[in-house]
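Participant: Alright, structures below, take your time with them.
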Structure 1
Amino acid sequence: MAIFKNSTQQRLFYYQLLLNSILILIIELIKNNYTYTWILLINILGLVLPVSNRKKLKLFNQYIQLIAQAAIIPTAFSYLITLTKDYVVWTSTPMIFVTLIYATIMYIPYTFVFFKNIHSKFMQIVIILLSFLFTATSALDWMTIDTPLEEVHLIKTLSDTLFLGAIIIAVIILVAMHVWKYDLPKFRFNNQVNKFAIIFLLLYMVWFTAWNSASSGNTFIASLYTFDFSKLHFTTSNILSGLEAGIAEEFIFRYAVLTIFLIFLKSSKHKITFSVVISSLLFGLAHGINIFAGQDLGNTLIQIIFAFGLGAFLSSIYLYTDAFYIPILIHSLLDIFVFAATSSDVMTGKVATSDIIFTIIESLIFVVIAALLINSVSHRQQLTS
């Protein structure tokens, strides 16, 4: 095939577009509903994208496809289910498995084709954030809308907890970072770390997780060592929601955003400090969207402050250990216990001045630990350079 000759992924995307166009056309003819025409036209524009010689038209088409295909790709799968539901038992375990596997990989060709032309570091971060907020989190809903799968308990749970969305964004980020020629996340534990320091920090986080979710003492001092785990309610949804936060947010902020800033600031003497601070600020500010979910301003403020401190701590842990799974595990465990204690994604209750002060102290502890670890990382890099 002459077009897309330089990339297998580009060919796969072309075939994906072709198949989706056929599905859209069939569903349009069967339902005699021409509201699908605009979707078909966008797909046809995608099919002519590789053979267009007009640069401005091609660029405009690329932006249209970047936005539209994020929704069309999963929606076309729902058309496939609709057309075959009389012949295929989509609610059976094998077909649910097929659906989830496809959901995980369906954006790979799309990411290869459209993300490769995004060279601006700022736009790379923006597209990753938007891919999570508007693509990964909605993909499963688009795939199963108005289909028998919509009522399957597993599908509903994965949709409500956004767990599958976390897996999808992790795949998108891994592909995007590869396309942009960044290193993949590190998983091999650095043998130069102080193992006693890591054990201490992990034990501290185990204590903090228990204290943060189950402290029950009558006084502040007593609350530091008195815990009531009976009030925690661990459910599948709570666990998946915690894992979603741990996976998605770590891939976005501790891998993608942190890595991009480290490269962008590579000539700076303080590149590690600046990168950790900026990525943690973005992580904190990202929690500000909870105000649109009904969370009041006071709770949103203390959540932003806490998230900044936690983000700095998790970033420094990753940079110090070179083991990306450690911040994922810490973050997931922390959120699982929080959700088990509150059964809610948003914070409630009146915020007193003491709550703000206490949150600042918590965050400062995380920041101090982060500063010590960052100093160690900088010193280690100086010795090896």
Structure 2
Amino acid sequence: MTSLVALMLSQPASATTVAEKAAPVAAPKITWKACASAGLASRGAQCADVAVPLDHSKPRGKKITIAISRIKHTVPDSQYQGPMFVNPGGPGGSGLTLSVLGGYVPKNAGAAYDWIGFDPRGVGSSKPAVSCQPNFAGYNRPKYVPTSAKIEKAWFARNNSYTKACDAKNGAILDHLTTKDVAKDIDLIRAGLGEKKINYYGFSYGTYLGQVYSTLFPSHVRRMVFDGTVDPRGVWYEGNLGQDKPFDRNINIWFDWVARHNSTYHLGSTKTAVKKLWYATQKRLYGTPVQGEGGKLGGSEWTDAFLYAGYYQSTWTDLADTFSAFINDDDVAALEASYLDASGYGDDSGYAVYLGVQCTDVKWPTSWK
């Protein structure tokens, strides 16, 4: 994960030269209602489903809906700073509940904004929600690194099955999941809110979405905050490769942290020892998976279980507990719980949209040579 970078933007100086020239589209009507989410309801949020074109080049054509939430400003209207849209990244991450983030801004600075959470097209409560094979991230999968022709063939077979399921179950929306499509959805929501400009807070992939929006609609931007900024020159092939380096760095920082707390976790007193044990366990599970409640847990499931250690420091203690419980107490249940939490097993909407966006945003290499 890249280091956190906050970038305050007004109107990009060069964006007006490439701003989208599109036919005018009528602002959608937004009808607010009570939120189904108890967490949102308890914060006083309002929710709505906003109709937008499936294909923005055909504004009068078929419509889909974008699920949004709003927590309104609490300052006097004279101090109101406009709407603050929030996107958590992914692509494919649900942002519907992120309207609550305004309450966590220091010094009550968030109170001056209407905070807007939303599920991007194809995600979560937006309709239709994209899904292909909910159990694709299933148990006892092949090694992630295809070290043999047999493993490579197995992954090709799994992936071909997944893509065919995506096509069969989702149809036309797969061609309309690009970041530009989502940016245009945001601008229609802006119009539906009756606002001339928006503020925007995005992290990870959400920073790229913000970059695209500000390029297409520079005159509609007031402020933007980017956290963990994506380099637009590397989307998406180089970007995916590039993030491997900080992930490796972060997991090694976690190994070192676990070693410094060896009196608690009993996994080794040095980073090298903890790291060696982690990879040895991964190798052992590839050879001899353990039986969980839902299926066998092998080396790939072991890898997934510790994914968030490379993302969030807040997960370190829980994942160290999982690591320790498996090694020292043969606790498979804790490992399975961590795997299910990280893998999305049973609900592939986020993963399906992740692929849908990245595969249609840009062209990918067709040869490994």
Structure 3
Amino acid sequence: MTMASTMIVNVRLFDGTALTSSTTVGISDELITTVGGPPPGNTLEGTVDGNGGVLLPGLIDAHVHVDDEDQLQAFLAHGITTVLDMANQKPEITRSLRELPGLPQVFGAGLPASAPGGAHTTKMGFPLGSAVKDGADARRFVAARVRDHADFIKIIVEDPRMPGTKALPADTIAALVQASHSAGLLTVAHAVTSTAVGLAAEAGVDVITHAPMNRSITPGEAVALAARGAALVPTLTMLRGTAGIINARSMFRLLRRLNIAPPVHYENARQSVAVARAAGLAVAAGTDSNSEVGAPWHPRFGSSLHDELELLVDAGLSPAEAIAAATATPARIFGLTDRGAIAPGLRADLLLIRGDPTAEISAARTPAGIWIGGQRVL
């Protein structure tokens, strides 16, 4: 057995559903080596007294757009040790940030698949090569992402009924899913209306990010998604900020009066989370933190994940379920088998909290200690 170089004593652990009694966690190099038992009889040089606090796995933000080290530092300061980048105009940026020592690890999609002539290539700066023409082109797109070392495939699923919107057709979405799965990659769909969610679900997408604001996901839809092991990353922080902006736009108000555009209400996204929970559909916490020009809202790097956890609780998750949504759940969904829990052999990404976040989720906002890869940074 490897001798622990750090012992965190007198802490209660979050085990995925609740807190354990007071125990001890040993760390050596980047890994957790021991969990359980009383503290050592003699105080070791590397002993940290948790003073009865709560030890959480490092938090995971399951939807970000990150561009530089300063943004990663902001995530780390709020206890976030892993981020999932859902699209970047320059995949080389994601690669350069992927393994920076002492900073959150980045997993990313690189370029997202979108419709030719859509907003991502015409307004948001993504290269024309990220547009997918048809099913055959879907295979080209996925092969390119494999060469870019993408960790999953992002698909922009739009509502074709929306005026002026360029949308991938259903058969192209299905081809993207099939090509991704053949390459061993998970698929994530951007879907912000009920029609888009339906298209993504029919194509067999693994993860739906955002939630519809024109109407809630129905119980039947949620049950069907849960039955095949799909998941939802609702990004409530982004949607709450976006809803007011969209409804204030004069063109959208005109289209709505003409019954062309559906009404947009944050409450529909919030209700979708409650429906997902009741159906057993996995919910992961993601913020859509970004500095993108043209993005409708810019959730803050780091602190907005705590906003998201509080909004998830407001939507019906218990505080413990919200913590799981930022730890074990995204780790399971995205196949990050070396993190998301506190157990021997897993990465020593840890967050020490003085209060009890399973009783009051806001307690997670004020960490008393942060470890990333076994190194204490707070």
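Participant: For mean count of other Cβ atoms within 10 Å over residues 189-196, the calculated result is 17.2, so let me know which of 1, 2, 3 that is.
Facilitator: 2
Participant: Taking -9500 as the value of helix-only ellipticity at 222 nm (-39500 (n - 2.57) for each DSSP H run of 4 or more, over all residues; to 500) derived from one of the structures shown (1, 2, 3), identify that structure.
Facilitator: Of the options listed, only 3 reproduces it.
Values quoted throughout were computed directly from the atomic coordinates according to the rules given, and no laboratory measurement underlies them. Fair warning: this is a prediction, and the values are worked out from it, not measured in the lab. Cβ atoms are built from the backbone, for glycine too; each structure is taken alone.
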